[in-house]
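Read-outs: derived from the displayed coordinates by stated rules, not from any lab. Given the structure is predicted, the values throughout are model-derived calculations rather than measurements.
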Structure P
């Protein structure tokens, strides 16, 4: 059996194109499984997985939990807000205490960039990064690229624009890494204050004008405005943002071609995209959510096969 070149999924930066393609091939198989009347396989009956979320999450947490249960793994959920972390316990101590209960894999979301890498060096378990601060969110990037592949047949040669708050977005960075590894061309678009200074060093062009960006691309990934991360004002108002960088049906219909619309969710309807765009036939937002379960099943299954 083919296997991953890594023992953890810490970020797209640390995996190669063969790893991504192996994850996609495995996800194809699991997608078939989750569309059957009986949606479970006994693949990981002997594996125990801990989901440790130090930041709030609905979709990612549910998606991982569902993926784990579909594979018949034993699952324990840990929310930091109601744990000993609030009493001052360190991250390594928290996780080691959980691992002493014979846990094989940890899925972790943490506010600090690099937390997953740090953990992988300090505990004996397979680590899956479910988002670390504004750094990476590898499974989101994998499901995004997988959705593009499903919709357009191939990622290679496609033009993808990522629109919005690039500066605070772990989704943007992971997407840039994965799309480039798969041969796509990437541009970013958003307010100048929300574009990182280093972005062009990653081989990404900046297109400040939304219409020009949309005329160029095959796929537009519209990022959420992350109000919880905006401790200072990066743009005058939400209304002004929506006028300059929001996508409505009128703008979408005025393009001389059909483009694929993506959004990692949750959507601020009327800000990044209007409801009629989110619910249009060009939107693959719900496909992304469905594919998220298959991709996470694939990642967990492939990493678990290296534990045994």
Structure Q
């Protein structure tokens, strides 16, 4: 893996091995809409979530400091749960990226907003999570750690997939395990079930691991390892690799219209696709623009403008 090669170089040049956890996660919590609550609660919440993401060992692999996966999570708390002084609801924005070889550019791998966030948080206690007992004794408290762990495994799985074909399967399955054993409290904990809608945590991981969407994961590797990582040394070959894979994505879209996985993909990759197309002569863009417009409807106007 490219990451391992980079770490060897760093170790040789520094002479020091520095062990680190997998994630370098920055946490922000917006709470302006929450009234009559001590601001210290949100400082403690930020620290607890940051420690949970950055100090927990998520894989069995050894990461060096330079290999840590950069990510950001932002809670936008919009209200309290009725009758629960320690219950909160809102949205969660998740972003992650991985470095591109021979450049200072970081390629976005996750850019998603989860609108189904409810949880219970009590000050002064560390956040607990156990893959074998996800629900715990307090479903709403466990939901916070379940959501965080789900996205940690998703980020890591997609990162590994970008360096080797299907390299993140084990971690995507861990995310699916969380879905299958998610906390339940009547209908008050949304986002984990197929019946909760078509665009939630259940469907993201279901589609990532479904054979129907295998071409999306294959293209994810091609895009990053065979495309972006070769932009410096072989730019023409790299662009061809990236663009030649779009017809397969288009077929997946035709067979699975309006899938959350393809929109999840383009939430992260639309800007890169646009940049690549702008480097082509206008006549050469024509075959790709209709495909991208059909797959990524929210950004259709941006692609259309490239004509």
Structure R
């Protein structure tokens, strides 16, 4: 059996090259493995986690729950471990996974409340009053997120040559390096052209390949996008959660409310299965019930 460190390295390469996971996800998986390894070593004097049994893993799960973290977070950590054991099976380092019969902890389903169309309109009105570089950039960030439904990480990594003004499209690199082409609305194209003008006035552009930059000329980062969404929507919405994902949720919900085909919305969102998209249908069903109640002749 190879040393644990070399197995972790091989697992890291497997996640990157075969599973096409992002570097952020790979780091999270390895952190989970290292923490479990520390637990097994401290509590059971086992340094090689390929030798543990389910009883040891179960005691780790109990320790995690007792520490106060959510069941959802515990499930994610256990999922990292489960993926590692599947990898060890694949390379024939173990004969059976200790997590083969494990059942995930129950989690309460949190309801994601989308922004209303009025809240979106109010934010856009605020943004139309901004004409400096950061104001125009922030406007484009919000317009793109809402009009395309792309993820925050996808937005951050858009390059200049991913935008086609002539084709009125944008190319996005999604999860597992899967590309998709998304159409752009005329209003968004106008904002892109305005942004490119003010972007061209920046001095010392370092990350010239990327569409979105800070005023120092470097590529924007995910936390900046979160702050932009939170800043503007705090002025227009009383909702507790104001994040880029809620804008993605709003995009999908508003399209479905207007009668968009769920399969088309799935493709726009870059989901691999329809089940992921169906999460966004709950608000649409409420809307359909209201229309049905008001419009049916037997009502």
Fill in: Given 20.4, 61 for Rg and Dmax of the Cα atoms in Å, calculated: source structure among P, Q, R
Q
Fill in: Read-out helix-only ellipticity at 222 nm (-39500 (n - 2.57) for each DSSP H run of 4 or more, over all residues; to 500), computed value -14000, structure in P, Q, R
Q
